[in-house]
Structure 1
Amino acid sequence: MIRRSFVALATLVALGVACAPAAAPAQPAAPSSAPTGFAPDRSAPAAPEAAIKKGGIIVGAQQAAMSTFHPWKGDVTIERSFSGVYDQLVQNDHRENFDFRRDNDIKPGLAERWENPDPTTYVFHLRKNAKWHDGKPFTADDVVFSLMSWTDAKEAPEPSQSAGSLIKSVDKVDDHTVRVNLKRSSVNFLAMLAFNRNVFIAPKHVEDLSKTIVGTGPFKVVQAQLDRVVVLERNPDFYLPGKPHPDGAKIFQGMERGAQQAGFLAKGLDYINVGDQAQFDALKKLVPADVKTTSYLQNHGVSLYMKQDKPPFDDIRVRRAMHLAIDRDGLVKAVTFGAGAINPPGGLALHSFSLQLDELKTLPGWRQPKDQDIAEAKRLLAEAGYANGIKTSMQTAQDRTTARPVMEAVGPMLKAIGIDAEIMALERGVFLQNQREGKYEIMVDLIHSDPPTQRLNGFYRTGGSLNKAPIADPELDKMIDDQDSAPDLKTSGEINKKLQRYILDKVYTVSTIELPSFAFWQPWFINYPISFSAQPYIASWEDIWIDPDKGYPKDRTLER
């Protein structure tokens, strides 16, 4: 990621950026308690359709820069940059004042309707008025191409691979109908298709998706630079009549949070997130009273993953000692100023399917006070032959604003029982490569819980794309399949609780806490759908509009 000075970046955002042509296509949470979901601060109801105004340019930013333009081979940076460019078959219901994680509502995308005639078959009826940004028609061939590409582990990262791993075959019924045949029933299949991250439908006719960015979404790419900016313009041929409402957008790449805050204060950015209560309190004092805010717990937990195919972490006693050493209540207070939450086993964020707090707080590792756990952790290390301690290392990406502060706070807790871990905050690309290749002793990263199957497949299933520990446990594999093939979400949730207890018993991972995020958006930025992620992005662009009468910078253009 290219680093720029705080002042330079703030100036670029406030004034706008003239971008060179691209190579491709060339009220806040109370400090004393954790936010429990969506807590919007709004003073007026949504505007009726007749009041919506057309025009304006949306400006956002992300902390990390993209490493590729390929819609499937990138990481979360693709989602943040191209969520307005590419579409999905189905979507989570991202709309203002609505938490899709709790309501489990799924709405049409490129598929205007679908049927589930039997447990292993889905029939998707595609929109007939959708077309690619280069003018070519969108057809069933594109869906077959995309979904079958997801079945190739070399082509598809998570969560595309999790969805793809369920697919037995994809048949074109006609130009606007596709039948998907699953290997087994899956209560989470639609939810995986609806999750934005790297499950975009891509055009079959484009020769190289890493060089040519052609979607069906509400915005088209004008310019795209991996380490600088993505510039978008309104797609006049979007399949939803009268949408989108803005003329275009700019998404800056590689902008550190300090610069984002400066840009927001200068009215150069429309939406940002800050990572903790202290930053929120500080920024809240600087912004105008009409700036909108909310807080929420992120949809993932931070966990420690250990290499378990060699000493010392091949010994369950060492892993259990690590689990006991972590003071999760202390992490909530120190890292989140009391606004976070402890995580259940497995790292999945607190959810209806997770073990609940009243049970967790009675268990070793979560119970208070910590004296008994610390004494037991030291005893286990000595029993395992490490009475004189362990030297190791612990790594995450330097731009992991959720994982990094947890890692830095966990270090002293481990050292207190005799595990001396060198703290390593690595450049993003290096960390991701290490993660893929299993080049770590302790890795600190995130597990997303919406839907749970995708991350269970990635981190815990034998041969999973992120399972480099490696964990090879047929009983755990069966539980992962059972929770996904359950007849309904309630039954799936009960199996998930059993699965979490099993992971805890084996100490395959050490869960820590779930962090909050605090979102700010400008008064003119209407119908902003919160993404519930650590970094802000627009998950759905269809209903957003800009009110020019609420302080919007009228000199803003795509060129600067």
Structure 2
Amino acid sequence: MRDPLRSRFARGRHAGVIAPLFSIPSRSSWGIGEIADLPLFARWLAAGGLDFVQLLPINEMQGGQSSPYSALSAMAIDPIFIAIEPMVDFRSAGGLEALGAEGQEQVAEVRSASQVQYATVRAVKDRALRVACDHFLANDFQRASERSRDFGAYIEREAWWLDSYALFRALHDEHGGRYWREWDGPLRDRRRDALDAARLRLGASLRYYQYLQWIADGQWYRARRECGTVGVFGDFPFMVNGHSADVWARPHEFYLDASVGVPPEGDEDEGQDWGLPPYRWDVIAPHGYGWLAERVRRCEELFDAFRVDHLVGFYRTYIRDNAGGGVFSPADEASQIKQGEELMTLFRSRGASIVAEDLGIVPDFVRESQTRLAVPGLKVLRWEREWEAEDRPFRDPRDYPPCSVAISGTHDTESMADWWDSADLDERQAVAAIPDIRDAGVQADEPFSDRVRDALLSALFHASSDFVLIALPDVFGWRDRINTPAVVSDANWTWRLPWEVERLMTEPLPEERSEFLSVLSERRLRR
């Protein structure tokens, strides 16, 4: 799909923003950014000379979760992103009135909230989607209409992932959301007779989850077409949740009693334990990394390009056991290089461009492999310093390699504003010595301001990197944060724009920001 646009990102210079889909709701959205809001956001990006948006994962999260990196499926689009009001089935079933007074109050509540209220949004959307599905099944489906035939064709076309997903979701509901390893033995172990009986018993639930993905699919491809020349980049999470359709369907490909993590960096550092089941590379590599190849296929179908999360983990995964110890898999450097390069080739095998999240401790051999394979990595301005040189000066973004992504920060970092104001004077003096920032007249002892913001953005846009990527709050110089790692907080993953996305084209501040970005983009393309 959209091959000309996809191939464009394999060459040339590009600029975009990191904007979680949940952060960009429109007037018609129900308290969260929805699929149909993407084209509205793309108009503002295009007006600013930007040509792509980097989303966070859009995979279905488990109820009660808000992190897009904790998913029930690596394939399914989260129904929370479905735009309800454009749905013909919902309108035909009575629209908002079909939800009664309580449902209408919930919609009003989540729309007026300043942050995403996941529990209420998910509950009221599930209610609306069931109303819509019931109407579809009672009308189009029973009459074998053209839409019904399209639904059937979708189920057949996507059976390679949809069958396991829909059955898992139905069983997840039947078992009250309990981890699949706690299900009855025959279902836990996927005995054929138990699965056949479940399909008969849960037929209505299966159709509901198939219907949700059919609706999401139609809205997604319509939105991408309407984004025009603005590409949509996805995010390829390193791992999936243990309680997911994917792990349930292939448990032999994962270590179920261990977890992925990050090794200790010092005597007092315990490293990180992510609580996610590691891949059994010894099982999946000899078979061509089959499930990962399926994930690549799905990602390539949904996006114009995608970010590979935790690049180093695909070369060598740090596996923590229950006793707190850990080992790398594969164990030796030669095998790690071989595996990593096979996977990078796989990720590109269907024609999509990739960029890599290569932050943290990355061995030299992985960096060398990245360079050989021309896989762009992230150059976070605040961390790009000559660490071995005297005074540790910041690298001039104009000296970044073309095969890289100059970036203001990730979804996990503090804002540029908070970073600047929390940095000590020596660090700010080093930043202020970057030529583009020095020429803007920025003084190391001044607090964060519009001038500092624009000087930092200008320096990034002057980078020699093929890609420039700005976190949406940083475009405005705001202090909002998308996520604070290792902190459980209602503020994580809930940030929304202060205006409906349509107002980006009419509000004074986003209009001014668009004009500023347009000037930067034009200068960048002339270099």
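A few comments on the model shown:
- Among 1, 2, structure where Cα extents along the principal axes in Å, for residues 175-246 alone as derived comes to 50, 30, 21: 2
- Which of 1, 2 leads on distance in nm of label points 7 Å out along Cα→Cβ at positions 231 and 391, largest value: 1
- Parent structure of the calculated result 1.7, given that distance in nm of label points 7 Å out along Cα→Cβ at positions 367 and 407 is the read-out and 1, 2 the choices: 2
- For helix-only ellipticity at 222 nm (-39500 (n - 2.57) for each DSSP H run of 4 or more, over all residues; to 500) computed as -13000, the structure of 1, 2 it came from: 2
- Entry that produces 2.5 once distance in nm of label points 7 Å out along Cα→Cβ at positions 63 and 471 is calculated, selected from 1, 2: 1
- Structure with the greatest value (metric mean count of other Cβ atoms within 10 Å over residues 207-214, set 1, 2): 2
No lab work stands behind these numbers, since they all come straight from the coordinates. Please read all numbers here as calculations on a predicted model, not as lab measurements. Cβ atoms are built from the backbone, for glycine too; each structure is taken alone.
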